[in-house]
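Just so you know, all these numbers are worked out from the coordinates, no wet-lab data involved. Computed from a predicted model, the values in this text were never measured in an experiment. Cβ atoms are built from the backbone, for glycine too; each structure is taken alone.
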Structure I
Amino acid sequence: MTIHLPPAAVTDRATLADWLRPPHHRWAFQHVRELIPTAAIRRGDGPVMDLPEEPMPLGEHEVRHTSHPDDGGADGVEPLDALLERTHTDGFLVLRRGRRVFEHYAGGMGPASRHLCMSISKSITATAVGRAIAAGALAPGDLVADHVPELRGTSFDGATVRHLLDMRTGTAPLTPEQAATDMQATLWAPMSRPGVRTDLTSYFADLVNDRPHGGDFQYRSMLTCVLGRVAEHATGTRLPELIAREVWGPIGAGHDAEICVDGHRNALADVGVCCTLRDLARFGEAMRRNGEVDGIQAIPREWVADTLLPDPGQRAAFARHGARYLPEEGAFYRNQWWVAESEPSGAVYLALGIHGQLLLVHEPAEVVIAKFSSWPQGWSTLLAQDTVSACVRLAESLAPGS
């Protein structure tokens, strides 16, 4: 595994103390490896998924969005260009039947620039796990502690791989002190206290439960890091290489990606992937094609189908805590994807990350939309709902027969 270490003196554009805050974060999201250690996710030497250009003048296309009423929002209409500027967009790409119909960059970003995916990393990690499941290395019903023996006798006793995939373990939220320690352990913040461990996996045993496993969905980023550790134990492969072998190469990525690592080279499976906008769109396009890329099953068809098929009671388990992220009636979270709609006519589902990262797969419209952003704050319900609803409606306007 190739590790890229940051220079001893960080760039004057940003430091670990301010890189997640404006105005520094826009530059930092495109230069993560200059601040934080990363490991390469190689694309290999296979063919690149072709994304032919077929431009459409969508900049002036009016898009309708629905803001969340709790933030004082209401239905609105504005040109796509205006929406992109208002939602602090760094890159925006629309694929229609695999063709690039609209591509926009800002803030110094370009087609070859890598941008931090934040929690879109969860969907990428889970897809590598899906390939491992298809290969028989593990199964959704496996107990977590059977793959990671050091978690026996901890809060993960009785938790399954399925619970991790769908964020339905009983894991309690991190306390403010734990969250601060986590930022330092992942090397995303300066060390401000002595004795902080920089081995992220050593903190898994410290987590506690506040309810039984298998209950309500509750968003817990650390669960994806545990999932990544399970995959490493099950396959005998470190996560950067696993993602490269099982996802990045098979989907026909055009550039190497990278992933943040801690002081012991453990990958940040939950938030650490950095990639180009086109390669993010290629990942979504591979999912839209039911995992098939140029006649090869890059992602198991059964995994894509499983992602869009909720277990009994899964929608109800999501609604109690997930509606603030995805308020659509009947939405659910499965295999680390947000599923807004799953009907026989096709599904609408997303990968989402803080500061405005988005990947939308709209099967009925045959559209994929990828968006990198630099929201001033980590989460904004107003910007999230405006962006998601506008992208869904843009996709619908591009559907066959529209």
Structure II
Amino acid sequence: MSGFPRLSLRERDRRWDLAQRLIRDRDLAALLVYGEPEGAGVPHFAADNYFTNDRTGGVVLIPRDEPPQLFAPVHLMVGGHYEAVLRGDDHWLEPGQFITHAGDMPAGAARGGAFIAACLHERGLATSEIGVVGLGAAAFHPDGIIPAGTWRELTERLPAATLVPADADFIALTRCLSDEERELVRWCGHAGEEMCAAIIDAMAPGVPETVPYAAGVAASLRAGAHNSGSVFVVAPGGESVEWGPPAWTYRAQPPRVLAEGDVVLAELFPVYGMRETQQQLTVAIGKVHPDTDSAAAAAGASYDAAIAVIRPGITLAEVVRAMYEPIEAAGGWNLTPLIHSLNPLDAFSACGLPSGQVPAIDTYGAVGGVPTVGGDLVLKAGMTFALEPNCVLGRRRVNVGGTVIVNEKGVEEVNTLPRAMRRI
């Protein structure tokens, strides 16, 4: 692969044109884009970065027929951009597009409702209809990402303005990736592949789970991709319905030590250029239970079924039906989605902890799960999906898969290593 792809000014102009198209189609005076704050890992919703190609955590105003303006909530944003210009780095914004004060309020208040309202007043937008990205549902933010206090302050100070959600329009316009964005996904998938290889190489009986976990993170960073936090589960003897970050990342306890017969499951989330891929890696250590082998065969067949049917024009629900057939034929069920959209993550298959499948799980009440969301989504070229077929037999689970790009003829796989259970 060619090294470290970039985004060009042509891509910048394409994205800015998309914003103006949204403004015209909705007959808006401007678009206000509220990005997820930085400082808590990689943001799942970074719509601000989409238009700035710069540090996340800002607020972007795009007036009709004008270039974006960035409300920078910390002076460090300005310092970073200043140095990038001196270094000759690619940059999309000019210094005049940074808004560092509103009235007597400094940039440190730029994410607040009072600052935003003052900026809109100063630009003659206090009585206009403005589309807001960040107000509607987004990945992991069912009620939007704008804090209630910020929204209250903004609406109280702009009583004559009409502020309308524009998230659905934004997602619809940006879901199909450009050629340059697809290159970012391919590179990110390469980083995920390197993570998988490093994790496999670091595994052996007697090794603490922190060792392969660290190896995967290091491989991601070497490839220039940061990680939004990985799932890493050691299933002793192959049995576990746990799914999440290692317990030692949130609870004071020692890591597990790998042993013969264990099954290690990892879900990886490398991000490059704010485009994400995911990899679902399962590694069996030595001889495992026959149910683990059966689950691996069903998950692999589910992956193959998806690859066989994915193409432009098919719905997500049709892909889901094809993926379920091998799982159901094996008598299994799925703890996590079999497939979900990426960039953005807003459509996925049903999953959960079904009653009667796991001994004593009913002591927690009716745990249930989530239904399929976005099943009517019609696949188009440029969309990206995480294929993550998983089959559980009893408490023995195998999860495999990687990221795919829907292309004009069918599907492009960006991962190979995690497509089937690996053994050491």
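Overview of values
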quantity	calculated
Label whose coordinates, when helix-only ellipticity at 222 nm (-39500 (n - 2.57) for each DSSP H run of 4 or more, over all residues; to 500) is calculated, return -8000 (choices I, II)	I
Given 23 for relative contact order in percent (Cα under 8 Å, 6 or more apart), calculated: source structure among I, II	I
Mean projected area of the Cα convex hull in nm², for residues 31-142 alone from the coordinates reads 11.8; which among I, II	I
Structure responsible for 18.2, with mean count of other Cβ atoms within 10 Å over residues 167-174 calculated and labels I, II on offer	II
Among I, II, which structure scores highest (criterion: distance in nm of label points 7 Å out along Cα→Cβ at positions 151 and 183)	II
Highest-scoring label, criterion being percent of Cα pairs over 34 Å apart, among I, II	II
Highest-scoring label, criterion being FRET efficiency 1/(1 + (r/R0)^6) of positions 95 and 375 (r between Cβ atoms, R0 = 25 Å, to 0.05), among I, II	I
Value 4.2, calculated as distance in nm of label points 7 Å out along Cα→Cβ at positions 111 and 159, assigned to which of I, II	I
